[in-house]
Structure I
Amino acid sequence: MNERGFTLVEMLLVMLVITVLLLIMIPNITKNSSVIGDKGCEALVSMVDAQVQAYRLDNGTIPSSINDLNTPEYLEDRFDNDSGELNCPNGKIITIENGKAVPSDPS
C-alpha cells in the first residue's frame, strides 16, 4: 500500500514559517492600535471644540466645564454613563480649559 502524507520535517517547516509570520505581525498590530486610539482622541477633541463654539454661539459665553456640554443639544451621548466623564478611545479624559478641549491623563 502506497500511503502519501506529510513528513514530520515538512510539518515543522510549515510551523516555523507560521511562527515567523506571527512574530512579524504582532508588534505591528499593537503599534497600530495605539495610533488608532490617538487619532480617535484627536477627532473627539475636534468635535468637542466645535461643540464649545456652538455653545458659545447659543449662550453668548464659553462653557465653564465639560459638564455644560452634557445635554441633548451637544454631547450627551458621548459621555460615560457611569463616571459622567468624556473619555477618549485611548483612555484620556477631555476637559475644557480656556475655551478649548484638552485631553489629559486620568488621575
Structure II
Amino acid sequence: MSLKPLTDAERTQAREKATAARAVRADIKSRLRTGKLSVADVIENPDGDDAVGRLKVLDLLKALPGVGDVRAAAIMAEVGIAGTRRVRGLGIHQRKALVTYLEHHQSGSARK
C-alpha cells in the first residue's frame, strides 16, 4: 500500500510538527537530568502530550543521572517492560511498578 504524495505545504507542516515533538522530548529529558522533573511526573499523566507518549521508556530512564544503557535495560527487565516500549504503551501495573522501583532504588543505591 502506497501513501499519497504530500504537497510541499503538508510536508513543511509535518516537518514542523516533528521538530516541535523532538524539542518537547529533549526538554523533558533535560529536566529529568537536572532533577526538576521525575519519571513519575512523566509517565503518570496518560492524557499528556502526544510527543511525550512517543518517548521510549529506555530513553526516559537513560536521562536520569547515573543511569546508562546497561542500568536502564536492567531496570526495564526487573520491572518487566520490553525494551521497545514507549511511555504511552505502558499499562497501569507497569507504570506503578516502574515508579515504585525508582522510588525504592533512586534513594542512593542507584547512584553508586
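No value in this document is a laboratory result; all are computed from the given coordinates. Keep in mind it's a predicted model, so treat the numbers as computed, not measured. Cβ atoms are built from the backbone, for glycine too; each structure is taken alone.
Matching task: 0.15 is the computed value of FRET efficiency 1/(1 + (r/R0)^6) of positions 16 and 88 (r between Cβ atoms, R0 = 30 Å, to 0.05). Pick the structure from I, II.
Values: I: 0.15; II: 0.90.
Computing FRET efficiency 1/(1 + (r/R0)^6) of positions 16 and 88 (r between Cβ atoms, R0 = 30 Å, to 0.05) on every structure in I, II gives 0.15 only for I.
Upon calculation of distance in nm of label points 7 Å out along Cα→Cβ at positions 40 and 72 from the atomic coordinates, which of the structures I, II produces 2.2? Could the numbers behind the result be given before it?
Working: I: 2.7; II: 2.2.
Derived from II, not from the others.
From which structure (I, II) was mean count of other Cβ atoms within 10 Å over residues 80-87 calculated, if the value obtained is 14.8? Display every interim value, and only then the final one.
Details: I: 12.0; II: 14.8.
Matching structure: II.
Output the label of whichever structure in I, II has the greatest value of distance in nm of label points 7 Å out along Cα→Cβ at positions 24 and 64.
Details: I: 5.9; II: 2.3.
Sorting by distance in nm of label points 7 Å out along Cα→Cβ at positions 24 and 64 in descending order puts I first.
If Rg and Dmax of the Cα atoms in Å comes out at 16.1, 53 when worked out from the coordinates, which of I, II was used? It would help to have the intermediate numbers written out before the result.
Numbers: I: 24.7, 91; II: 16.1, 53.
Going label by label, the one that fits is II.
With distance in nm of label points 7 Å out along Cα→Cβ at positions 8 and 56 coming out at 7.4, pick the structure among I, II it was computed from. It would help to have the intermediate numbers written out before the result.
Values: I: 7.4; II: 3.5.
Attributed to the structure labelled I.
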